[in-house]
1. Which structure, out of 1, 2, was Cα extents along the principal axes in Å, for residues 128-175 alone calculated from, if the result is 33, 15, 14?
2. For the read-out helix-only ellipticity at 222 nm (-39500 (n - 2.57) for each DSSP H run of 4 or more, over all residues; to 500), a value of -14000 was computed from one structure; give its label from 1, 2.
3. So if we calculate distance in nm of label points 7 Å out along Cα→Cβ at positions 112 and 168 for every structure here (1, 2), which label has the highest result?
4. Assuming 15.9, 48 is Rg and Dmax of the Cα atoms in Å as calculated from a single structure, say which of 1, 2 it is.
Structure 1
Amino acid sequence: MFDFDGTLVDSLQVYHQVHREFGKRCGIPLFEEQSQFLDLYESNFYEALERKGYTREHWTSHAPLLYALLKDKVPHLSLFPQIKTVLEQLIRNEPVYVITSNLSSVVQSLLKSHGISGVKAILGVDQEASKVKKIESVISGHPDMRPLYVGDTVGDMIEGDKAGALTVGVSWGWHGRDRLEKAGPAFVIGEPMELLSL
């Protein structure tokens, strides 16, 4: 199981720029500095917003603007080096899922544009906001397999662990090795090809 942003695709700069613009238009002053933006991923992004005083209803009312801004940018993002090769090898032998806070359709479009097919399912925020619930649902469908959740933020590590997955932190993503290691993942890796030996 894979996170998307910062794990498969190099998206931090674009996502921060989009959220800054979104925040200015909607009066949500949580995205101006990149450090503020990254802090929201110390847990589930949407739960972090609620703790800052932005209710699910408030967020939902503005979300279409954010998704419209993202849809213009995401299809042009690049996969991290080696990611396509790793995904293609894993897909041949294992059920591969993408579990993300992004929209399922956005992820599907980007993977298709890079010629990647065979992902079992993409579980985005349009299906469920909680990664814990989505990871649990995948694990329940494969009771005899070792569940790995691969992500790049502290929030990914926390949610994967809560769901019962072995967590794999990737040092090339949004939070980096030092921040990830403090969350206690089962593994921290420095390049995608290492996934093939776990």
Structure 2
Amino acid sequence: MTTFSQRLQKLLSSPGPLTLDRLIRDFAEKSFALLFLLLLALSALPLPTGGVTHVFEIIAMLLALESVAGLKTIWLPKRWSSKPLPKGLQTTALPKFIRIINWFEKLSRPRLSKLLRKRVAIRVISALIFCFTLFAFIAPPFSGLDTLPSLAVVILSLSLIFEDFVLLLVGVVVGFAGVVLILALGDIALKLI
């Protein structure tokens, strides 16, 4: 059986431009989770991005709302979905990210997978993804506070892809830790002002 990282690697090495439309088509049942993963991966790194990732976070929130609404296929403007992904993303970032996904694949296994396939569970997880992405979005730029909520979205996405309830729990804990940190430091900053 082909693993998720192998499928992604095969898609990267195939001829022709890699577009969002192609990713959505090739990973139909897991396309929402894959896009959440790709959109929040940069924010999940402990690097200051200076607000550049806000665009990705807005797109992720819109996709999360689509999933909460029960849409089974992703709706994106045709102009966005047919545009080839940047070369740097295809040649540098994604291959490195595939190694990280491969590491998670080795640790995870299907646990309570039937539960994670239910529409209600997917909607609840999508609502959590929306909330954590919103907190990553409102975190002050250059603060690094967006890292934990974004990492939570990445882990929640992987839990959907690998159908692993333990990863889901880890993602929820990381996400709530990030939210508490943002709220606590925000409260301290307001008191100082």
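Throughout, read-outs are computed from the coordinates displayed, never taken from laboratory work. For clarity, every value in this text was computed on a predicted model and none was experimentally measured. Cβ atoms are built from the backbone, for glycine too; each structure is taken alone.
1. Numbers: 1: 30, 22, 13; 2: 33, 15, 14.
Traced to structure 2.
2. Working: 1: -14000; 2: -22000.
Matching structure: 1.
3. Top value of distance in nm of label points 7 Å out along Cα→Cβ at positions 112 and 168 goes to structure 1.
4. Working: 1: 15.9, 48; 2: 16.4, 57.
Checking each candidate, the match is 1.
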